[in-house]
Structure 1
Amino acid sequence: MADIQFVPTADIADIHDTDVRSCDIQFRNFGGTVDFCGEIHTISCFQDNGLVKKTLNSPGEGKVLVIDGHASMHTALMGDMIAEAGVKNGWAGVIINGPIRDSAEVAKMNFGCKALGSNPRKSAKDGVGKENIVLRLGGIDFVPGEYVYADSDGVVVSENPVEPK
């Protein structure tokens, strides 16, 4: 994977306009790293973080894991231990269409984390879900192998890495 450099999402939107996609979901920042980017890897799961744990325990090579939890706020899809595994394995961060837990600990980590909110309830651990599929979130497609940029302004997806100004 190519080593990509962070570019602010507002700059990307200004420069590349219709060549990039901006996500409409108003995610909250939970990680200690607010600005992050990387190649997209995807998971779709519902109230089960088994695949999330497995994936973040594998080499991340600077990628961003995008998780569609179907906006269920019933159970958290990531906590501090799984986030720590992501840090140790070189993941740049996660974007979760669902909640996390252990948010105070996740906020201390050198790890990007955007999610809908938090819930202390743990999820199932059965590994039920799909991996490396196109996810449709916030009006745009998150395609494995494309690139995502996230910061306090939002989330932008590009087919190719964006060059800084």
Structure 2
Amino acid sequence: MTNMTVDDLIEHFELKKHLESGMFVETYRSQKKIQIDGYEGERYLSSSAMFLLQKGEVSRFHRLKSDETWHFYEGSPVEIIEITKQGQLIRTILGQDYAMGETPVYQIKANHWVAATTLGKFSFFGCSNSPGFDYRDLETTSFENLASLYPQHREVIKKFSYKRA
């Protein structure tokens, strides 16, 4: 851990405001493109980005067409909320306290709904995608839509959802 402040991280990594919440910077995008069955058009082979969430900021429920790997870097642990296609709610803590069950790397499966928040002052983490991240593969939804699919998780969905998609 480097003990950099939030301002240090923003300046050093040139983080920019994310459309949704928090800050981010894309750190890599493969120059190679591929065609994949089930995807509209070509995709970059892979990409990665770094994210910064501060207290009170939430990455709202969304899903991707491909798997996504999250990596913990610094700060407070990240609470990841995931809802599988079968409706199972999975809570994972991305962090460095391995004795407490935290993990430094976590794989989100394709088409699982995922949301996240910091459990402290700030969390600095990264995401890697293969194929590379593409907004055509991102789906967001409203509280009403997600709660109608998974009413058993209504309270969690409310906390981590958009009011309207």
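Bear in mind these aren't lab numbers, they're just calculated from the coordinates by the rules spelled out. Values in this document were obtained by computation on a predicted structure and should not be read as measured data. Cβ atoms are built from the backbone, for glycine too; each structure is taken alone.
Here FRET efficiency 1/(1 + (r/R0)^6) of positions 24 and 80 (r between Cβ atoms, R0 = 35 Å, to 0.05) was calculated and came to 1.00; which of the structures 1, 2 was it taken from?
2
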If you rank structures 1, 2 by relative contact order in percent (Cα under 8 Å, 6 or more apart), the highest one is 1
Comparing mean projected area of the Cα convex hull in nm² across 1, 2, which structure shows the greatest value? 2
Structure from which 4.2 was derived, distance in nm of label points 7 Å out along Cα→Cβ at positions 40 and 120, options 1, 2: 2
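Say we calculate distance in nm of label points 7 Å out along Cα→Cβ at positions 8 and 144 for every structure; which of 1, 2 gives the highest result?
Looking at the calculated values, the largest one is 2.
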